Structure formats: C-alpha cells, structure tokens
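The next part holds the structures, each set out as structure tokens.
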Structure 1
Amino acid sequence: MRKCSLDKIDLVFAQIAKNAALYLPVDQTDGSAAYKKWEEGTVWSGALNTVRSPKDFFFPQTEDLMRFKTEGKNIEIIDTRTEGEDFVVFGVRACDVKSFDILDRVFLSEPVDSFYANRRAHGVIVSLACTRPSETCFCKTFGIDPAEPAGDITAWKTETEIFFRANTEKGEQLLSKIAALTEDSDDAVVKAQKEQIGKIMDKLPLKNVTTDGFGGGKTDELFNRPEWDELSQSCLGCGTCTFVCPTCQCYDIKDFNTGNGVIRYRCWDSCMYSEFTRMAHGNNRLTQKERFRQRFMHKLVYYPENNDGLFSCVGCGRCLAKCPISMNIVKVMKKIGGETK
C-alpha cells in the first residue's frame, strides 16, 4: 500500500495526466458533480457520486459506428473507429465499479462489442471508498462493500492523506508512475476507516432492502403480480431512471443522411419509452405498465437468470434521487419482494 499527503494530490494528478487523459469528479454550478478532464487548476469534487455514472467512458450516450458513401449502385463502407486514447477515471465509487462487471457480461460476451472492448482495454479505474454514504445508498443489498471498492487501484481518503492499493497489472503500472510522490504505508488507518464506514452503513434507512424475493426462475411467480398495476400508475415514462443508471445498456441504431453520405450511429434508448423496440408490426409492450414491469423484471429476474445470479442493479441510489415522481427500484423491491426487519 502507498500513501501521499493531500497537499500533493495535484502533483499526482499532473503526473498521471502526462501519460493518459485523466477524468475525475468536478463540482458543477448547480451543486451536482460530473466527470471532467483534469487540467491544471481543476478542483477534485468531494461529492459522494456524480449525477451521470462513469459508464459514459465505455458506453457513451452517442457514438458513430460507421459511414456510408454511395455513388450509383456502389456503396463505400467507412470504418470510423480509431485507436482509443489511454485514460484514467479517478474517484469511482464501489457501486459504479461493480456496474462494469454487469456491462462486461453484455458487451464482452460473444459477439464482442469492439467499441466497448477497445475502451475497456485503454481505461484504468481508480476507485474511492465511500466515507459518507448517502441515505439513498443500498449497495450492500447487492453484496457491494463501499469500504472496499474494486477497480485497478483502490483508494481511501482521510482529511490529510490518500492511500492507494493496486489490484491489477494496470494498477501496478499506474502506481509505479506516481511512486516518487507516494511512500509505503501500513493499512492501520485504512482498517479504521473501513470499520467506520461499516457503522454508517448499518444505520442507513435502506439497510433492510432485500433481494430474497427476486432472482432467476421467478418469472412465473412475479410477472402477473397485481402490484404492477399500482406501482406503474404514476410512472411518467420519462426515462430519467434509465439515463442515470450505471447498468442500463439498451441502445438504438440510426442512420443520418448528412447530404454527403450517411452516418450510422447508436444512442442510448430506454425500455420506458413507448417507441422502444417498435417495428413495422407495432410494439409488444403497448402500455406503461408493461414497460415499467420490463425494466424492473430485467434488473431483478431476467438478468440474474442469465448471468449466474448477478443482479443488474448496484444500489447507487441515482434513480431514487432523480425520479420526478419518486417511483424507483427500492419501492418495487419492497412492494413485491418484501423487506427484512
């Protein structure tokens, strides 16, 4: 384990940025935080989490896939992919790090999504333990420890110091580049911080939310539950929950005629939209209830059934904070799956 004084953190950032683009949470004018590229003078935010998750670095909201040019009956296909830049995402919380495991199972399974795979190969994740989890956090429901986040490097921050531990070869390589700015350390301070975080988690209001009523093989039991009618009645179908979610992976592919060729691109889509998966014959999910049910059944039943029991939620709490009518996955889990006491 290595450590350095927080007085040197800008020197650490500058050293990292010499070899790779560095992104870290930065406070915004509206009081929220967002990932921004570091440059001299950038102030690292102390926010618990960003409004948008770091999923954007690997699965961006929009991206070009290819271009076409036509001349008569001839079609030229132009590959728009370029070799990605090496980059470091600093300060990723445990819930968001776990989301990459969920996305990997989608985009790195055969056939591999080469756009996503390229970014994963070039990216390094530096995670940060949560010293002050929010009342909307429920990551422990999904077996995530906010005091022990994964990633290529795990970091723990105190009032005066920051501690680093490499977990992968990528992490070792990055720590070696900042070795002159850090020093060896034992883990006594980190152990004490972990204990303190555990005490906070035990006091959070959502500590008793459970997945016991969900998982693979529950489709027949849960699909026609009458509670879906009540739960979905207030849903606006705005898609906010899907756009702030770190694990949602639905997208649409569209062609755009520029007047000088065609760009084929993909963009995030939402199962909450009435036009989602609509084709010439219509749409299989015609009501908001059906679309609402699809979102939560996928998170809590369909995905774990096909992925060794892994749920497609990480308990980050973004949907709780951002849903305009306060209808979220926790309410669904409590209403349909129950809550331990």
Structure 2
Amino acid sequence: MIKAGIIGATGYAGSELVRILTNHPNAEITTITSQSYKSQNYGDIYENFRHIEKICEEENIEDMAENLDVIFLALPHGVASKKVNEKILEKTKIIDLGADFRLQNINVYESWYKTKHEAKNILPEAVYGLCEINREKIKGKRIIANPGCYTTCSILSLYPLVKEKMIDINTIIIDAKSGVTGAGRGLSLGTHYDEVNESTKAYKIASHRHTPEIEEQLSYAANEKIILSFTPHLIPMNRGILVTCYASLNNNYNYSDIKSAYKKYYENEYFIRLTKEGVFPETKWVKGSNFCDIGFTIDKRTNRVIITGAIDNLYKGAAGQAVQNMNILFGLDEKEGLSQPAAFPI
C-alpha cells in the first residue's frame, strides 16, 4: 500500500483528496494536517466523514517525509516553495496542488503571484502534471506540479488544435466559468451567499493568475510563444468549470477534420470524453468525477472553431488529477480510485 499524507487536508481540495484516497485500493492515508483545526477529529470538521477516525496533526513535513511514500500539498501559493527542499525529495514524492511549481519561468511566477519563490533550485525538476499530455514525463519523478482547474480544462480543450497548427494562435480567446468552491474555503466577502446567489460576474479580467500557466503550456505545444485572452466568471453553483474557447481556423476545415485531431490525441484517454456532434458539455455531467468532456463546432460564417470543455474543479481540476498523478508515479493503473461516473443529480 502507498502511504500518503495530506498537508492542508481541511480545505476543499484537501477534503476531496481524503474522499478519493479513502476508497483507493492501493493507497492509505497515514497522516493529515491542518493549521486551522490542529488536534481535531476530521469527522468533527466535516460531518460527511464521520466514519473516518483521523486526527488533524500539526504539520512536520520532515517527519512525514521519513514515513510516507507521497505527500500531497493542498496549500495556498507561496507556501510550498518554502517547505520543499532537496532533503525532502530524497525521502518522498511531492504532489503540489498549489501554484508554486507550475510555472518554469521564475520571473513570470513572481510577477503574477506577487511573492518570492523560495525553491528555485528545485523548480527545474518539477513536472507539470497534466496527465494526458505529460504522462511519460511524470513517470518516476520526485515532484509534480498539479495543474490549476481553469488551466486543466482550457489546455485540454485547445491542445490538439494548437499541436496540429489548425488554429491561429494569435486569436485564442477563453471564456471560463467556475463554481464558488474554486475560491477555496476561506472567508471572503466576494463568496458570501448574498454576494454570489442570483448573480454572475467576470473577475480578474486580463489579470487572472492562471493565464500565464495556460500560455506557457500551450506555447510548448505550439513550439512558439502564445499570448491569449482569458476571462473567468463566478457562477452561483458549488462546483464545476465550463470553458468556451474561440479561435480562427488556419484553413477551411470541416467537422471531421477537427474531430480527427481530437481523436489523434485523446481517443485512448479514458478521462477525456468527446461529445457527439451537436452535443456540448455540461458541468452536471462531470461533477464528482475525473472526466473532462469536450465538444466543438465550426462557425462557417466567421471561419472560427468554438470549443467547449467541462470538468469538476475539485476533482479533475485538483484532487482527482493529483491522485491520477500518484497512480502514474507508482506504476498503477491510472483509473485506480477514480473511475466512478459523475454524480447526478447533485
């Protein structure tokens, strides 16, 4: 059995990790930590985990590294880079659900996140853990940067067409919408019920921190620098992400041409489901699952392709993908603990 620990187990992503790993056939949760709920029983914090007898311990990553095979970091940005060092990586594997190891360009990270990166010597070793694209790079590594939720959905939706140079990369626009859990469990005026219910809003326009992450990864696919427009919106629902991507086509492609590009990269990917022609993803079809649904259409009038992708931000966009990365790291079937369908209605 893989011995796993979760630092930051009482946040939304952390609690989803607990939920998934509790039912994983080849892993067991040995240690959970929480700064806010130290020494409390996990089932008292989340009543849905009443059957789980786990105490939130005070974090000691050095001790955890001595006794665990893998440590999941479910922490805000700017924290993981202060904790992970060479000594830790010599003893255990790290899967970071935060942003500290996602961007390989230090200057870009520090500019967008307004904080100093404290592990510059380790950053080049970190692998961007978008499993369907970087599977071979992930195998056997010591530190994995789990992608962001918006970025997972956006990159997977666009990757085949960028890779095959079927779209004009200078025309990419991403319109994204997320449920409120994407903002985390901490108290904030902007996520209070009265502020969110019966309203939809765009936020962090032209300044969202997932923008450089999407650009960096798609630039690797295109083999040239990509600058795009990304606008997120907050939707009054608990969980789920829907992205709608627009781009001009480089030729007069038809539906079959575009479909062939997606099938080339995703036909054998269990967790990516291409919808039928005329059917477009909905968040309710992926909630509580590790699936990413993708559909598209061609606007002949403008010669643009419009791609829609949907994921659960806490699952494929966070904890589920983290466990998928763990499965790859330890040579397990990627689907272990993750193959359940979406929960509907929910």
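Tabulated data
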| quantity | calculated |
| --- | --- |
| Of the structures 1, 2, the one that 65, 64, 39 was derived from, the read-out being Cα extents along the principal axes in Å | 1 |
| Given 0.55 for FRET efficiency 1/(1 + (r/R0)^6) of positions 75 and 227 (r between Cβ atoms, R0 = 30 Å, to 0.05), calculated: source structure among 1, 2 | 2 |
| Value 20.8, calculated as mean count of other Cβ atoms within 10 Å over residues 171-178, assigned to which of 1, 2 | 2 |
| Origin of the value 17, where relative contact order in percent (Cα under 8 Å, 6 or more apart) was derived from one of 1, 2 | 2 |
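All of the numbers you see were taken from the coordinates with simple rules; none came from a lab. Being a predicted model, the structure only gives us computed values, none of them experimental. Cβ atoms are built from the backbone, for glycine too; each structure is taken alone.
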